[in-house]
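Please treat every number below as a calculation from the coordinates, not as lab data. Keep in mind the model is a prediction, meaning the values are calculated, not measured. Cβ atoms are built from the backbone, for glycine too; each structure is taken alone.
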Structure P
Amino acid sequence: MDMKKNIRTYGPAALSGFLLIFAFPTFDLYPLAWVAFVPLLVSLWDKKPKEAFISGVITGIFSFFGTLYWIYHSITHYGSVPLPVSVGLVLLLSLYLSLYPGLFALIFSLKIKTSRLPALLLAPVFWVTLEFIRSYALTGFPWSSIGYSQYRFLYGIQFADITGIYGVSFIVLAVNGAVADLFIAKRRRAEMPLFPMTHTLIGYVVFFVVLLFIFGYGYWRIHQERPGGFLRASIIQGNIEQAKKWAPAYQEEVAGIYRELSVAAADSSPSLIIWPETAVPFYFGYDAARSDDLVAFQRRLNSYLLFGSVMVKRPPSPGNPALLTNSAVLLDREGNVSYIYDKIHLVPFGEYVPLRSILFFVDKLVAGIGDYEPGDKVIKANTAFGSFATFVCYEIIFPGLVRKFYSRDGDFIVTITNDAWFGRTTGPYQHFSMAVFRAIENRKPVVRAANTGISGYIDSSGRILRVTPLFERRVETVDIKTDKSRSFYSRYGDIFSYLCIVALLLLLL
């Protein structure tokens, strides 16, 4: 009997979480996101506070574990952590992330019973506020934000250049709320025969007008001609096995692969050749001989070369380890270093251990070269063919960080990464898909170079124009249309999200 009761109580929440998994890559059934929350929202009408919170947590555990399961691969294969332990750690992360849907469900269940406002307004305001907080709390982790599921729905997401990704999440939750209102309205009228439906009807009308604006705006933006020039860039996908990247015995082989691919790329006369994150198998600038060899080689390419390298900012000394940064370096046609960017947002437990004084017993879960120091300079490279910022690895998933570089100007975005950590899971596909929103939000094309893939090119309307397969050695030369326009989001940031926070506070009061 208890089992049947639990299924009736929490089954809808589990169904919502299960459906959300299929809205993200690689399933890409993104229309599911527009109705996936309906079972949860409808079920919250008659839930007690504890039951509502647990329902939200269950939805979160299903959806987050289903979309983030791939993290186990990095922990097990490169951190030497047993499989059961790594799966347990992913479950632990999913449980933490599920606290946000739990709070959402708790607040929604309380307000839907005491407020006259429809679910199509309450649900998106509450969800976006908590999703925004999740993007910043405890270093932030915006992976699997609901809006990201819509990266292929180009006509419906162009307004992200006003609201950011959170506006897309808002609309998705609003549609779910509108559908849920059809069921909730019956219960409201049954329990309160005199309940006024005016708020719900007005909400539907206003929301319909908003949807018309969104799709009209999307059509205009996609077909709009914006100021910019053209740039030819070559993306080098070295496909270096993770075990070989830093093994001394393979240093020359790795360097030779990138040189061979770059020579082939040079035949297309690119203005810029891009290597992935930590592509060079040595400390550029610190290993003088190998650094000089790379510069001498690059001078023969007659193009700029951007590459990822671990940089030694302070050599090791007795009692003090080396101070290292995960950096991007740009050499001009003459081989001069014209730009160095040090990665600002490091991966916790991958590139450093947060709160080390407290978590002194925790080593990094993924074995790397060492603990890195974060950069602190928001800088762009300025060249004859345009200015650009470089985002290393998962920095590209943070909309607030990316917009800081383009609040004044800029022509295109470069992101370099090493997704070999993810193996052949859904991780690389999800990582790539998020770059679509950085292109739209800032109206800047994105060029992506990944060690094992996925590499590619996304235009400033979010269209994926070039994409490489995983684990293939490739050279991709693309003609990029740069974009000099400045979006509302680039100028003013997350005003929409702040308005949601204010709305939530007013509704709670």
Structure Q
Amino acid sequence: MQKTALLSVSDKTGITELAKHLHDLGYRIMSTGGTAKAVSEAGIPVVSVSTITGFPEIMNGRVKTLHPNVHGGLLAVMDNPSHVKALKEHGIDKIDVLVVNLYPFEATVAKADATHEEVIENIDIGGPAMVRAAAKNYLHTVVVVNPDRYAELTTMLTNNDVPKTTRLNLALEAFAHTAQYDARIAQYLTTFTKNENIRETAIPLRVDQHLRYGENPHQTATLYGDFTKIFTQLHGKELSYNNIIDIDAAAKLCTEFSQPAVVIVKHTNPCGVGIADTLTDAWHKAFATDTVSPFGGIVAVNREVDKQFAETIHSIFTEVVIAPSFSAEALEILQKKKDRRLMISNGELLANNFGNDFKSVSGGFLVQSTDAALLNAGALKVVTERKPTTDEEAAMMFAWTIAKHVKSNAIVYAAADRTLAIGAGQMSRLDSARIAVRKAADANIPLDGCAVASDAFFPFADGLLQAAEAGATCVIQPGGSIRDEEVIAAANEKGLAMMFTGMRHFKH
């Protein structure tokens, strides 16, 4: 009995070559619409699905494969006598191979000018139905949804051997493909309707990269999504799990600045940030904050890395350098260290991919919108008797910007163009303040006249008094404590200027 292959693809990559191989192997080729046309124009005999169903494609192609002559051929279990009998009684041909990929829903949604009607029209119905039918019947129907599998499929069919394990893995890939597709549709409709009350949800995830291991060598890890579209690796060894997290943290902080900026990150916390007219000057400001922690750290910049900057940082051991671009001279210098990763960041894609934050918990995960804002519009206000000077206000805003990206409890001492000391991740806000002051003392960095930012309110006046004793003259914090009046009074007594933002930036 002649074997049959049904081909129906949106992405026509490699389909005519596959059809020719199948034809040469003696398969009868069935196809639909544009796929049938492409196969026929390549000189390969093809039978229209309409001929098989005895029914034309209708409703602009919405209905063409939803028919017993198609699904019976896909779902028949060939070692079940009743199934074989049904095929014969109803004149249904067994379909041995199904090759399908779906309408370009995701690509349509990504188009800036796509209308809702166009998006809806690109929801495939018949394709997923056929894929799921063949995948369910994987022992008797080989299903392929990925053009990268065509060569492997051809080899196996040539040898007349598609192992059971391969069939099962192809079925898994098929179900994952339709699940991803439906999840994209649900995601789009959730955004379109702004309905967040649906009881069940699906999160579309696509493997971007398999990693050697996770946070520690005994943990497995996989990167999902489009990270490697936003960050392109030019040089260096394979990225680690920790590298990826740090790259994301450093690059996101860098997007906060329009001036040339240098961000140095270690274990997701900024250990130095500077802005200046040139990256080299900004580097010296950032590095001076903490000359120890940058060893093995991540450096992110928001301008092209030139020769001067490359020469400046080359002697420092850095795991990763991230930039919008690198000059040829800079690459020549930085690539001398074979393990140093050099990454190109796509600022536009990064800015548009702040999306949601996910955090796993026992039995599930939490989802929240990303902390993309810096201030509540109109909420920033001076609460002390003394108003800040223009320079103090600039320093406070710089410190506040950094504090947003520091693990809680966060305390940041800063000038208008650089960090001076950072205290991160302590259980007590007072401890974070003390650590920052100690680090500044260890680095011989004077804090006189600086600004201090706290990511959340000071629950007591002691943290503020610690900052005043260290030399800070102005403070920026969210406010909202039941002891705000006590903290404001302490600030007034010390002659500090203080601003409330009305917005906190906890980062756990």
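Of note:
- Which of P, Q yields 22.2, 67 [Rg and Dmax of the Cα atoms in Å, for residues 146-297 alone, calculated]: Q
- Comparison of P, Q by relative contact order in percent (Cα under 8 Å, 6 or more apart) - largest value held by: P
- Which of P, Q yields 18.9 [mean count of other Cβ atoms within 10 Å over residues 74-81, calculated]: P
- When FRET efficiency 1/(1 + (r/R0)^6) of positions 106 and 226 (r between Cβ atoms, R0 = 30 Å, to 0.05) is computed for each of P, Q, the one that comes out at 0.10 is P.
- Origin of the value 198, where volume of the Cα convex hull per residue in Å³ was derived from one of P, Q: Q
- Parent structure of the calculated result 7.4, given that distance in nm of label points 7 Å out along Cα→Cβ at positions 42 and 482 is the read-out and P, Q the choices: Q
- Of the structures P, Q, the one that -11500 was derived from, the read-out being helix-only ellipticity at 222 nm (-39500 (n - 2.57) for each DSSP H run of 4 or more, over all residues; to 500): Q
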